[in-house]
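Where a number appears in this text, it was derived from the coordinates with a stated rule and is not lab data. All values reported here derive from a predicted model rather than from experimental measurement. Cβ atoms are built from the backbone, for glycine too; each structure is taken alone.
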Structure 1
Amino acid sequence: MSLIEKDHWEKVFTTKAETEFSWFQAYPATSVAFLELFNLPLDANIIDIGGGDSHLVDVLVERGYLNIYILDISEKALNRAKLRLGKTAEKVHWIVSDVVDFIPPVQFDFWHDRAAFHFLTTPERIDKYVFNAENGIKPGGYLVLGTFSENGPQKCSGLEIKQYTEASMSDRFEKNFDRIKCVTEEHKTPFNTTQNFLFCSFKKNEFKTIAKAD
């Protein structure tokens, strides 16, 4: 785990309220639309990568999903979500980890990531993420990624990010996933500015074997 990056995010989630983050959404409409598209059973294994104190977990709990995992590098972010959920937080598996160090405890039916992947800017860290997704998602399972598009910001929370196009995102995952659909979203921030996001969804191939990591 990058201790510098972890320290950065712990400080961010200590010093700002959720509505002071540019990515804040009271209701994650685009993410929920993808969730509904795949019509997952309530016992599906679902993970939100970089979930932090996002409100997607609220939706998942309210809809009765039984196997919810929320991963974030910041323990303080997860604690904020737990506090908001109260007693229902006990229904969720909370994981403090850098996603590139993550060893999935189960294989997931639905792997969701809004605005975590684009913080990985080196080939090594991107490759580790892709490897973990390949191994962490069931054959026939779904991957949904949301990043800044080429029309979006080049930085977020003081950090450089990597912008994606539909083609460049698909290229990263084409070996073991089939692309389903991509959409763009003009996200309105709490500061009345807009950020252009690209969301792409993929289905894990059911017939390919994933190689072991080097």
Structure 2
Amino acid sequence: MPKLQIIVGSTRPTRAAERVFPWVVQQAQRHGAFDVELLDLRDWQLPFFQEHLGTIGDFSDPTYSDPIVKAWNKKIAEGDAYLIVTAEYNHSVPGQLKNAIDNLFVSFALRNKPVGFVGYSGGIAAGTRAVEHLALIVIEAEAVPLRNTVLIPFVTNAFGEDGEPADPATGIALSITLEDLAWWSNILSRARAEGELLPGTFRARAAAAASQAD
């Protein structure tokens, strides 16, 4: 069974994430297609991104500058699909979330794997701009961002006392996103097993070196 890692991207003390991610986790477990794991960035005190070639060591088993960065890379590499739950801060993503993705340096832990998004905000924007930015960020990490997503406006009033969304469209959107994640994770898992191209940056360097040698 593919592993779905649900990543909670906000860490501030007054975050609204607690209104959102318990429901997301519950629905993902009920979906039945995944082994679901919750990764809350509050539990991962990652340093500000500081990796460079000198901190890597062996590319097949990077050392990194801090043990928690190595552990984070290994943990994310275990996933087959990802669902990122994000707030919107200043028209973009929380800094801790961007930093967590930046710290996936050299391991390519997200590469050729699907990523879905659940965005929320206190106003009408519903995390839309954060999700748009995240799609571009994970493309650079060579992941496969999904088109269908979950957007939750006015998050303070978005869920009832039973923890269920007040708007049925929210549940429908999550069901579609989970279906997409299941389909893409199965397709991409098979493709990875059949063999992957080297990352484009490596191939470009090899091609440049070969042209200079001619």
Given a value of 0.95 for FRET efficiency 1/(1 + (r/R0)^6) of positions 30 and 142 (r between Cβ atoms, R0 = 25 Å, to 0.05), point me to the structure among 1, 2 it was derived from. 1
Please compute FRET efficiency 1/(1 + (r/R0)^6) of positions 102 and 150 (r between Cβ atoms, R0 = 25 Å, to 0.05) for structures 1, 2 and give me the label with the greatest value. 2
As an exercise: distance in nm of label points 7 Å out along Cα→Cβ at positions 22 and 206, calculated from one structure in 1, 2, equals 5.0. Which structure is it? 2
For 19.1 (mean count of other Cβ atoms within 10 Å over residues 86-93, calculated) the corresponding structure among 1, 2: 2
Assuming -13000 is helix-only ellipticity at 222 nm (-39500 (n - 2.57) for each DSSP H run of 4 or more, over all residues; to 500) as calculated from a single structure, say which of 1, 2 it is. 2
Of structures 1, 2, which gives 18.1, 70 when Rg and Dmax of the Cα atoms in Å is computed from the coordinates? 2
